[in-house]
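Below you'll find a set of structures to go through.
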Structure I
Amino acid sequence: MRSPRALLLYEDSNNCDLLRSLLCGEGCEVHEAPLNMQTALPTEGYCLVVFDIQRPSALLLESARAWRDAASDTTVVVVGTRTAQANRISVLESGVDAYVVKPLVIPELRARVRAALRRFRSQDRRARRLEIGNGIIDLEARLITGAGQRTHLTPTECGILEHLAAHLNQTVPRNELVKMLWGSDPQKGVHSLRLFIRRLRQKLEPDPTRPQYLVTEPAIGYRLQIPREDPGQAAHSPVP
């Protein structure tokens, strides 16, 4: 199998040797480029993109959105200094899958890299489609289609839906989802998970403030609620 490609974009070189060694150690073919206004436009074909930055900036947000728009199946990770929660939220909402705080905790970053590689190397290539209301979730293509629109899913969003779909109409604990996605201390990822759930509802739900399909079980977790016997009627199903 061809080696997965990873791209390391950086504003400074303090972490480059460490990040390059980690990515190469996981079997990636690593390409590097400085993050600046002259950075080449994003291209497909990468399983992972890592931004090594000092702090969130307009350039980072613009670059992250460009990568997400051009390559929806690429996992995008930002490695940056500790910053205000509002700044981290802005980064995540730009389409980034994870914000890893410096100084680097290598086991956490390695877990995120391995999660991206597991998705890349997955041997299950069968089409996976779910009817939901008047639309379709295509987990293979990472798309939601309906009402004449096509909405892309990020790798993390797709991972959440895949896990929930494997336990359809069952509540999956928050900590289980966090551990499955990132492999880190579950409590550290709960807030990030809430952000991704909110983003998914904006893509899935007719009214994200009153979710019909991606349902919260208070103090427990989340479930993907689609009646098995007649998926097309999910929009009319009562929510417990």
Structure II
Amino acid sequence: MSAVLRADSVGKTFDGRAVLASAYFEARAGAVTALVGRNGTGKSTLMKIAAGWIRPDHGFVELGGRRLTGRPAELARRGVFHLPVDRTILSRDFTLAQHLDAVEARFGGGDRAAVLERLGVAHLATQRCGSLSGGEHRRAELSVAMVRRPKCLLADEPFRGLPPRDADTVSAALRGMAAAGCAVVVSGHEMGWVLNVADEVVWLRDGTTHALGARDDAVRDWRFQREYLGKPR
């Protein structure tokens, strides 16, 4: 599997505090990479840097071997789709159908009907997004990403606050995007869901990243078990 997106030697300081010192990860076509770590270790910051929302103090991000230097709109045009945890990509005053119309007009799109059915939001397409529940909203956001068919999806805490049924649906959709060739990156603290969907695991701690390899190797890593999963050695 080739690296679609690569972040290398990324550092970022906020108000004198180094959130990232030297972070590295690769997002590979056809695979789901999990970025895990405690609160404040820089997962969201690293994703925002990869999506072009934040400029790093040092280091770089490449998409398809080319350095990313543009604004988020330019990176979106080149195939990076960012689902942030701290804001929504949907306007509360527009319907899901209107959002999908805009995506298809700008970028083309996949099989809308199949995507909506897969995510269980077909019956919500004509509702204003401000009326959706938390789980419906998350599935609606993901439907926009799936119709866009990005090269790389950066999904920051996609399982946050979801009931098990919605989490199952989101997990299957993320795996489906990877199976179709997308490079998927997820973060989160819901380790059952995050590890279940992941092919590879990258652990953020002390301002840097530790590539733990395949999911099964990661869960056997004694330091990861002890310091993050909370299991005795």
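Of structures I, II, which gives 1.1 when distance in nm of label points 7 Å out along Cα→Cβ at positions 5 and 53 is computed from the coordinates?
Attributed to the structure labelled II.
Also: If distance in nm of label points 7 Å out along Cα→Cβ at positions 173 and 205 is computed to be 2.4, which of I, II is the source?
For distance in nm of label points 7 Å out along Cα→Cβ at positions 173 and 205, the value 2.4 is produced by structure I.
When mean projected area of the Cα convex hull in nm², for residues 109-196 alone is compared over structures I, II, which one is greatest? All intermediate terms of the calculation are to be shown ahead of the outcome.
On the way: I: 6.2; II: 5.4.
Going through I, II one by one, mean projected area of the Cα convex hull in nm², for residues 109-196 alone peaks for structure I.
If you work out relative contact order in percent (Cα under 8 Å, 6 or more apart) for I, II, which one comes out largest?
II
Assuming 17.2, 54 is Rg and Dmax of the Cα atoms in Å as calculated from a single structure, say which of I, II it is.
Numbers: I: 18.0, 55; II: 17.2, 54.
That value comes from structure II.
When you work out distance in nm of label points 7 Å out along Cα→Cβ at positions 157 and 181 for each of the structures I, II, which one comes out largest?
Comparing I, II, the top value of distance in nm of label points 7 Å out along Cα→Cβ at positions 157 and 181 belongs to II.
Something else now. To test your reading of the models, identify which of I, II gives -9500 for helix-only ellipticity at 222 nm (-39500 (n - 2.57) for each DSSP H run of 4 or more, over all residues; to 500) when calculated.
II
Here distance in nm of label points 7 Å out along Cα→Cβ at positions 45 and 117 has been calculated and equals 2.1, so which of I, II was it run on?
Only one of I, II returns 2.1 for distance in nm of label points 7 Å out along Cα→Cβ at positions 45 and 117, namely I.
Laboratory data are not the source of any read-out in this text; all were calculated from the coordinates shown. Remember, predicted model here, so these are calculated numbers, not experimental data. Cβ atoms are built from the backbone, for glycine too; each structure is taken alone.
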